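We did not get these values from a lab; they are worked out from the coordinates using the rules stated. Just so you know, these numbers come straight off a predicted model, no measurement behind them. Cβ atoms are built from the backbone, for glycine too; each structure is taken alone.
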Structure P
Amino acid sequence: MGSSAKFWDKIAQKYAAQPIKDEQAYAKKLEITQGYFSPDMSILEIGCGTGSTAIKHAPHVSQIRAVDVSPKMLEVAHDRAAEAGVSNVTFECSTVEDMDLKPESYDMALALSILHLLEDRQTAIQRIFAALKPGGRFVTSTVCVKDGFGLLGMLIPVMQFIGMAPFVAKFTATELEADFIKAGFEVEMNTKPGHKGVAFMVLKKPQ
């Protein structure tokens, strides 16, 4: 966990207080995702942060296992779930590399605003593929820095040096899609409901 957990712990309260930047795009992503749900589903979410999305999805599925590296983020998530009366979401502090994943145990996995923050996204994608049941889906929303962040993309190393940004991998949506295909996924959707540099994808593990 190391420096990544420390960074997110430090900004957890500030992050929790921030409004959603593009509510229309967020609502569209929720709608698309929930269109795949059924009441008996078991869901895995990596990088769940303060738990907002897991809590919104909880009424539509059987259970959600929500994982994040930041204990402080998860404290907020626990409080929010309690306030919402949500009892079918379990929050867990772990990295993608270290969490226990049984083969073919989940109907769907979510990785929302997290894959670009991983130093080894390919391994994470492969682990998710193995953990999904045949026919299961992987829903991702990922910042693709090479696809339209211009000056911000160039400033990231400086921001990291002064502790204002975590690790951020730089790739395009095309490169990310290639990672999914290499892992064995079929691409069902690759769209950009909001910012042109944020790719929203739905991947399917073949039957």
Structure Q
Amino acid sequence: MDTKSLENLNSLQIDVLREIGNIGAGNAATALASLLSDRISMSVPLLNIIDINEVATSLGGPENPVVGILMEMSEDIKGFIMLIFEKRFLHVIIKSLLNKDLKGLENLSEMDISVFKEIGNILAGSYINALAQLTGLRIKISPPDICADMAGAIMSVPAAMFGMIGDKALIIQEDFIGGEHITSHLVMVPDIDSLNSILKKLGVA
């Protein structure tokens, strides 16, 4: 039987999606460690399904400064995926890859933005590749859009976009632990047909 929304998922379906998040996070940690030339471990992912309008609260509150990378999914899976990091993650990346100190989120250069977009491509690709390999579905992601601002402002535009698909979002929270302890959130909103395709391919529809 097809599910009607993310909130109707049963415990088995949630466990299967959590395992995909776990595999994706492992790939992401490996990619991040290679980029930063550092050993990076990760926590066990926490998977939650929450109202889209409550995402900013789950990110530490509407006024918490964060960096967001938004991409659209297409081909067999349609919807949106967004990676959200604590502000200091951007400082760590810029210091490690460009060997300079970032003065503030409002002064990002074109090179800073280009580097972080590439990080977004790599990390989002880690999750998408895990999902594609386990389901056999074709999934393409658009070039990333990056924004650095308070969580409430970051989520205002994508929340409207997500809302056209559904009112719930799947959020995977992970802690990457290396030279720095960095918390990341992956917000994924597939449309209902795509969600059902994923569940059927995984044998838990």
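Quick notes on this structure:
- When mean count of other Cβ atoms within 10 Å over residues 5-12 is computed across structures P, Q, the figure 13.5 traces back to Q.
- Which entry (P, Q) yields the derived value 19 for relative contact order in percent (Cα under 8 Å, 6 or more apart): P
- Answer label among P, Q for the case where helix-only ellipticity at 222 nm (-39500 (n - 2.57) for each DSSP H run of 4 or more, over all residues; to 500), calculated from the coordinates, equals -12000: P
- semi-axes √(5λ) of the Cα gyration tensor in Å, for residues 117-180 alone from the coordinates reads 21, 19, 13; which among P, Q: Q
- Winner on percent of Cα pairs over 16 Å apart, for residues 29-100 alone once structures P, Q are ranked, highest first: Q
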